[in-house]
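Bear in mind these aren't lab numbers, they're just calculated from the coordinates by the rules spelled out. Because the structure is a prediction, the values reported are computed rather than measured. Cβ atoms are built from the backbone, for glycine too; each structure is taken alone.
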Structure I
């Protein structure tokens, strides 16, 4: 069973995925799960019930390292969702 604080981090993880999809940085959850060899069934199950003990911390590192999501925001909710703002004309895939 995930603690309340852990569930907040998991919510922000999914919020980051939705953000990346909305910004057309990724096509969706399947893109993310395929790229990082994550069991999509586990991800979908966790999204429905965030108290389940199937979340992997490494999933956060994928968002931080590949897509520039702010580690501070993921863990605390403080600051902006992205660690840096893209410059005008910068390709989103080049992050």
Structure II
């Protein structure tokens, strides 16, 4: 299992629209081969309420980079969500946890 992580900086004032679009986009990723789970969290820090943390669990990195990103569903995902980002998010992939509490 791998964890995809992205900090999503949404254009200020567009947070509610983003959340509505994300609700529409979520089923597009959930049907992908290798998809395990997704969490979207909003930053609570003062001055950062337009920042969201997206974490997606995939079976393999290729399920995300080759499967989802090359799918027809990704084209719709991109159309729904990418206009909200400023700047465009950096996406990273992480392996198994080394320490847990």
Structure III
């Protein structure tokens, strides 16, 4: 296994400063509404501090010779999944439904 960062964990790593722990993964930027809500809670606007630009694909995962590049675009995602993991898109839709329900809670 190769870790390109100076800390172990890659996109699932964390940073701890005093009593606070920060997720170093891309979660907030993949779900900008959460980041916008945090700014609103502090009486500020995210747009006053940065301009977000959507990147597609979101990232690329590598499994040996196989690469997989997820997208927020449902048609692109379906095409990518059916090409790389035939028959798996229906399971992905079920997973996303559960995740959406958890996020809204």
**OP:** Kindly point out which one of I, II, III the value 14.6 was derived from, the read-out being mean count of other Cβ atoms within 10 Å over residues 14-21.
**Re:** II
Original post:
Of structures I, II, III, which gives 87 when volume of the Cα convex hull per residue in Å³ is computed from the coordinates?
Top reply: I
Original post:
Computing helix-only ellipticity at 222 nm (-39500 (n - 2.57) for each DSSP H run of 4 or more, over all residues; to 500) gives -8000 for which of I, II, III?
Top reply: II
Subject >> For relative contact order in percent (Cα under 8 Å, 6 or more apart) computed as 10, the structure of I, II, III it came from >> reply: III
